[in-house]
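Values in this text are rule-based calculations from the coordinates and carry no lab data. Keep in mind that what you see is a predicted model, and the values were worked out from it rather than measured. Cβ atoms are built from the backbone, for glycine too; each structure is taken alone.
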Structure I
Amino acid sequence: MAHNLKLKNSGLAKIRDINPRLMSYNVEMTEVTGGTFWKAYTEGQIAGTEEFPKLEGFTNHTAMAGLMQYYPPIDTTSEKLISLAKAFGPVWVRVSGTWATKTYYDFDGTTGGKAPEGYQSILTREQWTNILNFVKAVDGKLLVSASNCAGDHKDGGPLDLTQIKKLFALTDELGGKIDAFEFMNEPNMLQMSGAPVGYDFPDYVRDQDIANKWVRENYPECLIVGPCNTGMTEENDENPMGSGMGNMMKLGTVHDLMRGAEVPMDVYSYHYYNGISERIASMVPNGHWPAEAAHTDAYLAVAPGICYNNLKPRDKYVPGGEMWVTESGDAGGGGDTWASTYLDVLRTLNELGSFCTLTNGVIFHNTLASSDYGFLQHGTFDPRPNYFAALLWTKIMGNEAYACENPGVEGAHVYCHSRKDGKDGYAYLIVNNSLTDVTTLELPAEGELCELSGNGNMRSKVMYLNETPLVLGENNSLPALCGKKVSGKVEIKPGSCAFVVV
């Protein structure tokens, strides 16, 4: 139904201050080292004319030929990549992922390029040097996870700290800094995440304490982050969707990962995906959302639902701590066929807005430059619609969240922040997820409008700002991200997202 919304430029109640690095991103370890990652969709799969292969099982998915293909390392020294990433302003950069759990740190070059027994890939001194330089160049802070595979457990015993010590030592030597440490990626999936065969939750809690205790004693300024859960928080979660493969496999909960832990954490973390991608949908079809539903209220409700589910365990295990979504995307399994199109912008912006109404923290978009959900196309680093949507968020929405009338229904998902330019008034985000009706805004004074759309095509690979396509210019320069002056009543077209500054 059509909505008429009255915006204000004063008098709203402040909800909370927001971490200025809220909008951040993940760089998968396999992007750094080179290796397998999610196989690119074919044109037929994107068009819906080619069926996806049925999966018979799902164990070590990082080595499954039907799901994965080899990619060389991304060039983290690329001027284009650094320029586009730096445009976001200050961010957190997370170097992690399932592949990080099985990576050997070959900083002295002794492996000859072959991973030792118990590991799957190697990280070289040059690659880590380039990552540290990249983080510095983009005004980033660095979050890492460690390896925790068979190679880190001599004779099946407790965690050997050799790898972790090597990573911190080289970072120190190179003049870098690990600002936050998250012991293991998605530990609730155990062996599927790379843990040794037979490894169980008590083993994990023991090793998490071993690692976190060492970090706290030797690097007291480094934030301890966890538990990096990607499954349900409780057996009876109110919103069971949205944690990707962790829910698909019905493995451990937050409590399995935290029960008995002795070293307190500084930050509570979890992973959110709106569902399961087409690649792996044959395993659990009811975990996959069709493209036709990707604009609906039910679909947009998943991100705040998962955030809400995690508030209670956060308050129990990390009281007073921030909440970090250390991986966020449209679908676990590399993203859906529309992840690289305008259609996913509605979800991305609504997640940012709704998160700030519930808590404070950081959201790490997965990924910066790999797979279908990446901000940038792998290899070329050409920006996708979500890149420009996130960039506009960082340029317009300030770091104070305010309570505003938000019906939270089709056509009227509304969020309000301070202005990023520091001036009096507010910056609004309006997500009109109705594909048929306009949303009318009544402005209290002259304002500025940035309306985003697919220009009539929800699955457009190019996003439009006030009907102007957002594409790079000469020498990879960013297009102008200027709004247009508006006043009185303003109509937001069906399927559009609008930033309004008043």
Structure II
Amino acid sequence: MNFKLVFRLAGRVLLVEAAAMLLPLAVTLLYRENPLPFLIPIPILLAVGLALSALKGKDSFFPREGFFAVGLIWLLIGFFGALPFFCWSRLNPGSGLFPHFIDCFFESVSGFTTTGSSILTAVEPLPKGILFWRSFTHWLGGMGVLVLALALLPSMGSRSLNLMKAESPGPVVSKLVPKTSQSSKILYGIYCVLTGAQVIALRLAGMPWYDSVVHAFATAGTGGFSTRNLSVAAYQSPAVEIIITVFMLLFSINFALFFLVLCGKVKQALQSDELRFFLLVVAASTLLIAFNIAGYYPEGGALRHAAFQVATIISTTGFASADFNLWPEFSRCLLVILMFIGACAGSTGGGLKCSRVLLILRCIKREIRRVIHPRSVNVVKLDGRVVEEDVLCSVLIFFAAYLFIILGASLLVALDNFTFGTTFTAVVACISNIGPGLEMVGPMGNFSAFSGLSKLILSLCMIVGRLEVLPILVLLSGTAWKRS
């Protein structure tokens, strides 16, 4: 393991995080708030980042180093990203909003992993600078902190692809153009344009500029942190809900498809099997839930609320326009299923990813055919191309690891002695990067009641879900720490 190079890369990313804190610092100064929650962490980040960046060593960098570096870097940015929350809580000891550093770490990791789970019992008492940083972490983590670093920092050669493979979601990772750094810039260009379009749309719908920017950050990263205790429901605006619904779905689509559209290959983009599967699941789930909850909204609005909640769950954003904890059991069960399915690969959303679910279903179909016709030759295809057996194997292994981690984490979190619905959906909401679950951790609830141990486990689940298992497992593997 080339530790010096790994730590040097970590130092560069911490410098990017220090630069990112300048924006919420500017917001703090704009609204004449106490700037110390950012003036203290920025020098610390600069000192640690510069020290690590100065390390010298060999440039040999292989997939093992890539996965190890990604796992370590996400733990570090979560730790240092918690410092503004911690500093604010120490400057305001009577608030009771961040009782311990573990609460700050949970909130930071939830932000960067675009989960949106929160330990806060109320968000409106927080200053605008802190709320801005809270949602800005969504935007930074949505496309990937390392993808941002690759776009901003000088070219790192072959190391770039190994980092991108380790951080990017989906069973298959490919570059949009030959150079990885150029691919990163294209991805962030699309990301910024869509974010800006949503800010303008929300402002035109009557939302204040500050709220528009914060909610656009949370939507773009499919995170879901809001400036209101009641989330999007607080605005009581069908126009705002429709705009956010549309953009949640847009950010759930593979960004490579947007690139195809920009290149004039619209037909090829629309022929994506994953896109069709995703839209089919969204449409079917919306209609089923709307029909099921029609009696809850006799004045109308069942379809709008159903569409919003389906979009917010399958995109793993986590906003709320209604308390779906109060909905019928059928609708709640369907939403839990959507938590597992998640968004498309190559998007900012979490979950298993639609491409994996589609491949698993096609593998099941192939096995049924093999039983009926043992001598037949059956292959699994995606977008008209045969999927290699090693890719199918990795998908099935990922699915198994995903389930085992959920079961193991649920068993540990169950030590807090909450109900099965609270415990299980809390773990699923964290590992799928969704935010709300059911019962105590529903859309109007929070994670404050969990013990420190459970918060650490759930924080680790968020990172495991965001990095799709392997980087964290590599980080925890004893073999990875060997120098050979």
Structure III
Amino acid sequence: MKTLKYIFQGIISIALLSSCTDFLDREMQGSLSAESFFLNEKDAVSSLTAAYSDLKDTRYHRSIWSIGDVLSDDATASGSDGDIAAAIRMESFNYHSDWSRLLDRWQVCYRAINKANQSIEGISEMDESLFKKLSKSQLLGEAYFLRAYFHFEVVRTWGDAPIVNGVPKIGDKDKKRSPKAEVYAFIEKDLIEAAKLMSKKSVLGATNLGRATSGAAYTLLAKVYLYDKKYAEAKVAAKSVIDMGETEYKLFTEFEDNFNLKGEHGSESIFEIDFYQSTSETANYLTNGNYSSYAMMPRPFAGYGGNQALPGLVNAFEPGDKRLKATVLTVADMQGVETQANIASLVYNRTGYYNKKFYLPPKDRVGTGIFTLPLNIRILRLSELYLIYAEACNRTSDDGNARIYLNKVRTRAGLLENTTDTGASLLESILKERRVELAMEGDRFFDLVRTGKAVAAFNAPEFKAYKTQANFKPGISELMPIPQLEIENGNGNIVQNPL
């Protein structure tokens, strides 16, 4: 059900520049000051909608899989030789700071952060009595959540990063990168505040599906704590969601329902990017359709085939694991679904495995353009929350609870419970489960880095067989290069990561 449509309405400009000159002290013509814009609930919602809209920007969400999947041992870039030339360099860990996907990710993340700051500052000054449909605290909580979410995307991609905690001023162009420990602390503070301010999913109800909730804030907080290696805190944050009970969140009986239209905003969904049928919009940033779905479906009849799973991922699934068929799509799987003419036309099928989680069958494919597909992108799911909790429990010597929540994920997949692993061996089982449960959802590269397993994974023979030129450099390849344009715009204050 697509009830919260983050329509790209045009960005709200709030002139809050400060200077000693008369010119800069005057309000910009054609713009709105915070005082003249945030006058009613509609204004507050519109401001927040602008911040949400960057989740839907093609330039952002295609970076999720372009980095998290394609640069990992789970997948490879695919499509035409021209399409993949730049990505192949990145996959070889020959990083280049002019890769367009990096600039897209950086710019959209900070644009969204700036919009969230506008919402925080504007809504904070509004009177509570102006809010009728949604509370002031709910809207503020959503803004804090979005600011935290995009800062998290930045810090796990680039490490040390500028913290932007207010509407930018002229002097902010000289802002330096803050140590990643400070960035994580800032994110955690925002998410704690967001969790306190927002309501639960069940309280907001069906008319507000797609909005961030207290459950989303606690889940993201638990995930951030894992990256920050604060395992006791991650355990507490995850337990806050578990304690909401199955009336709030519950695993789907069928794993595949996490990735089809009927399962959108279902019982397992904690936060997802909301798309809907868009039959005519054709620009990256002026669409409500999901370009990433098109980008990954088989070429040429359904998309570009741009992110294909590697055999190593397929081999990581245990025999009988029901998730495999819901994760990868083969030519054999297409028989009886696609026409024989479509199947015969396949080109650039480099590995034999497409991303099934972003695949729509013909009956659900809308329009003929590349920005018209209605499939949502799931960002946070209950099964990931269970695995976060299991990992946090294991790392805090609570293997009993770790196995309980690991096994909730395994049994849903049709696998036997893990009843014997403890300590380090149990951690390995949890991390392996995380790989197959979240495969092709954009987390694998970051998981390898945060767990210290990147070197082993990127030197494994199975990986090297496909990515023959890959040369992962410890201490360097864990972080992406800062986009060169941002280095140049930073007046010497943004220092490049090692290359």
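Structure above, values below:
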| quantity | calculated |
| --- | --- |
| Which entry (I, II, III) yields the derived value -14000 for helix-only ellipticity at 222 nm (-39500 (n - 2.57) for each DSSP H run of 4 or more, over all residues; to 500) | III |
| Structure responsible for 26.6, with mean count of other Cβ atoms within 10 Å over residues 217-224 calculated and labels I, II, III on offer | III |
